[in-house]
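Visitor: The next part holds the structures, each set out as structure tokens.
A short reminder: the numbers here are calculations on the coordinates, not readings from a lab. Everything quoted here is computed from the prediction, not taken from an experiment. Cβ atoms are built from the backbone, for glycine too; each structure is taken alone.
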Structure I
Amino acid sequence: MNKMKLEWKRGDWAAYFGLMTNNLTNLLTMMGLLIFVVGIPKEIVYGRIAPAFGLAVMMASICYTWFGLQMARQTGRSDVTALPSGPSAPSIFTVTFLVLMPVYQSTGDADFAISIGLVWCFVEALILVGGSFLGETIRKMIPRTVLLSCLSGLGLLLLAMNPMLQAFEAPTVSFIVLLLIFINWFGKKPIFARIPTGLLLLIAGTALAWISGLQSPDAIKASMSSFGFNPPGFHVDSFMQGLPHALPYLASAVPLGLANYIFDLENIESAHAAGDEYNTRKVMMANGLSSMFGCLLGNPFPVTVYVGHAGWKAMGASIGYTLASGVTMFLVPLFGLGAFMLAVIPMTAIVPILVFIGVVTANQVVRETPKIEVPVIFICLFPWIANWGLTVVNSVLGAAGTSGAKLGAELRHSKGVYYQGLVHLGSGAPLASMLWGCIAIFAIINKPLRGAVAAATGALLALFGVIHAPAVGFAEGSSMMFVVAYLMMSGMFVVKHFLDSRETVVAAVQEPTKTA
């Protein structure tokens, strides 16, 4: 029997810096939103939420490390790559703007607002725990091309697009970092091969940022004010306080819980395609239980499997990187080091790594997809593109003190902006992407009954506003036109099935005649 051994490999350095930076960005984003946008007192954010946030991520990382070690022991392989772990980035924004902000603004009670958020997080975690018993079945029912195509959209639009935009805001730093990535990770002959590429990127990007004047010693001095010791503690009483009052805010928890469920399925499938066949139930259970534990410690944000397993594997990462990232995510808020780290190491030096991860994630589906199914890849991208565009447009309009509705449809259309189309296509992007991928692939490979089921599922999701609507609600707004449209598609699939069956029967009757 092979012994389990946790080894640190050359590729773990690059993967550690990339994953840790992504997680750290989410941590700082979360703290910034709560303190400067919502107005939650700093002592609550630094002393309660952030440490629990980091501990939940570390718990999931420990579970993923154990799963990786088990796989290495059982298979005898030395190339096992652990799953990456981190907080659910969409949940950070959803919980902040749909739960914490409105409750805090209406009550002025930060503790009460957080207690509602804890219940919200707990419901999301329950969806993952409950769904873990169906995850393997669903993953096998949905074609691999669809799962990987949805993940490619997530990787390109949610993971890589904004870092690419950040890169073009500081080209004197990021262009060299991007070029090093192209040479060392995409190319055949690395430059400065003796230095781990992740460390090389960090050194080059940091040096260029300081030389270019993008980093300031004053920022380092200011960041030291956040130093301190903030051990997490149990806040079950806060959770119980929010339990009777949370129902009106749980409408957004269900669709986002389902979306996180889909993210996990897609990322697990990505790991399978890369050769690391992790058990779906165990992974989802680990995410759900880690989120629940973090919730009871005072953290209202769930954790999830991060996108990019194929990218980390392509770097040569093994098992240690995810554990190291998880431990860092616990220590940084524990000692208040987040702002200091980013004052020393510029984001522009590291965000290009996320561009690499997004590209590798998208490239995986190209490698794994049969030629006839390639159109599915691009069909699955449309909801993600619309979701990203909708987020940008809404942010710009909000900053200008207006909204798409105030501008009016006539003005929008005169400028070639189909805002309502963005709202419909981009809302519920994770589920919409998978749904349209299933409809397309079952049409392409001629599985009309499965296509009919997929379209009928779309009608059900649209009826409750889970997709194509800005908010969940039964038969509200324009949702009924989507219900009718999906039922029409389902009916067309059924007609196709009967026409195919009729042709089969006719062919079977004619065959004996030809033989005779």
Structure II
Amino acid sequence: MVSSHAPAIVLTSLNAKYIHASLGLRYLLANMGALKRQTVLREFTIARRAPEVVAELLATLGEPLPGAVQVIGFGVYIWNVTQTTEVVRLLKNQRPGVKVVLGGPEVSHELGEQEIVSLVDHVITGWGDVSFPKLCRALLHGPQPLMKIVMGEEPPLDEIVLPYAEYTDADLSHRLIYVEASRGCPFRCAFCLSSLDKTAWAFDLDAFLAEMAGLYQRGARNFKFVDRTFNLKIDASVHILQFFLDRMTDDLFVHFEVVPDQLPDRLKAMIAQFPPGVLQFEVGVQSFNLAVQQRISRKQDNDKTALNLRWLVQESNAHLHTDLLFGLPGESLESFAAGFDRLHALQPHEIQLGILKRLRGAPISRHNVAYGMVYDPAPPYTVLQTGAVDAVTMQRFTRFSRYWDLVANSGRFTQTLNLLLGESAETCADGDVTPASVVPPSPFYAFMGFADWLWQSTTKTSGLTPEALVDALCDYLIGPCALPLDQVQRTLLADYVASGARSNPRALKGLLPKREAPQLCGVKTLANRQVLHQAVRQTVD
């Protein structure tokens, strides 16, 4: 419980969205010890104006008593460092005496060149579970710390108080609940900060599952595991899956990040028992190019990866969110396209197309000179060009990625996408889109043709409604691709009705039946995109 008096310490962060509840801040709060009564947690989103955030933080602290110390700790990440810098600058201008402490991956490396570091009193690099409470005790009670930069301690995991009691009832009802059964990663992928870890550490499984049981009894039904390698230790994976299988409800939703080439029969047998709509697996494929994999120290058996993905699609009800990463050193557009086509043939529910970012401290920087890597100097430090991909192609792919998310990953255009990537790939092949070395149909180049056309037609990558996309797909398929109007309309109509959309796109005027209001509601709306993929696929089947 927090004291009725004004707190001395505020833990805060600017989350990407309201639905995200900071696991890191809750770890800090849980481990504050005797200072917990003087500590409160305040979360904002990056959409909030900096003056509003500062006003609320200062109102939370209240006016300082003579000689009293007030502390605000910020969690800083690649997605919020720009906004947090502005907040810190205003905060220090208005109340210079407040001790500002930073922590998080964005301020754990390359500190000397960061403006936000120059504005604050202290920075904790690495783990903060133990180090932040120690620093606060020194700031409030002395002796005063001498060092600005504090190297975070890594205590044994059984010495860390688990944070799950710090999720409020409102969090459980309205937000994603982040949990972790382990920390660290044994792999060495150069683009990832986890490559700096020596190994992976597992929390005591019984203690962890007892905390999950507590969350479940309080009403939690959405669990997002942040473990880098959930299926690294199969015994633990099976026990965790059994925990959720024993508590099956219609609104249960569990997300795991899995290693794609490690799926033994015992784990498959457990996965196969789950009904649709419960399990979501994030599968980081990143690249199928062996030379690129070796270059970035990524160990991945591509054949096993393909076999496992095929099994998950055909034999389980898990929703597959697969990742590919564009802009890796030495990977060309043609190489990426081949990997995309290989992955697409396995029919995962979603292919998330990321663009390489240079995380501070990640070993990917060792390839900058040899492979012509040029990154945006501003967060999130996205790659702008490489020796294998020029800047124009990178921008072209950025648009491709955005349109792919709107059309393919949204689940709204399943049948139309098959038409676009199948028949249109043959009838709409263009020398400006498909290299001579590529024999159509290639799903990648088929969609690239549409993406190029859509950009030329709209010059927009945002603000495109589902109805605008229906009209654009119709125009493209009957125009440049010369497909029959009745075939295109019939396909778009099936997708539009299955999606539950209720407007009236121009391309379907006079064709739409009367429809009941959509029934998706409640906590399960967090997984609506998954539900939509399933509903549309069932319609197709």
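Visitor: Given a computed value of -22000 for helix-only ellipticity at 222 nm (-39500 (n - 2.57) for each DSSP H run of 4 or more, over all residues; to 500), which structure among I, II does it belong to?
Guide: Checking each candidate, the match is I.
Visitor: Could I ask something else about it? Given a computed value of -0.35, -1.10 for log10 I(q)/I(0) by the Debye sum over Cα atoms at q = 0.07, 0.13 Å⁻¹, for residues 43-338 alone, which structure among I, II does it belong to?
Guide: II
Visitor: Taking relative contact order in percent (Cα under 8 Å, 6 or more apart) as the quantity of interest, name the structure among I, II where it is greatest.
Guide: That would be structure I.
Visitor: Thinking only about mean count of other Cβ atoms within 10 Å over residues 59-66, which of I, II has the largest value?
Guide: By mean count of other Cβ atoms within 10 Å over residues 59-66, the leading structure of I, II is I.
Visitor: Another question, then. semi-axes √(5λ) of the Cα gyration tensor in Å computed as 38, 30, 24: which structure among I, II?
Guide: For semi-axes √(5λ) of the Cα gyration tensor in Å, the value 38, 30, 24 is produced by structure I.
Visitor: From which structure (I, II) was Cα Rg over 2.2 N^0.38 Å, for residues 307-482 alone calculated, if the value obtained is 1.33? Let's see the in-between values first.
Guide: Working: I: 1.33; II: 1.07.
Structure of origin is I.
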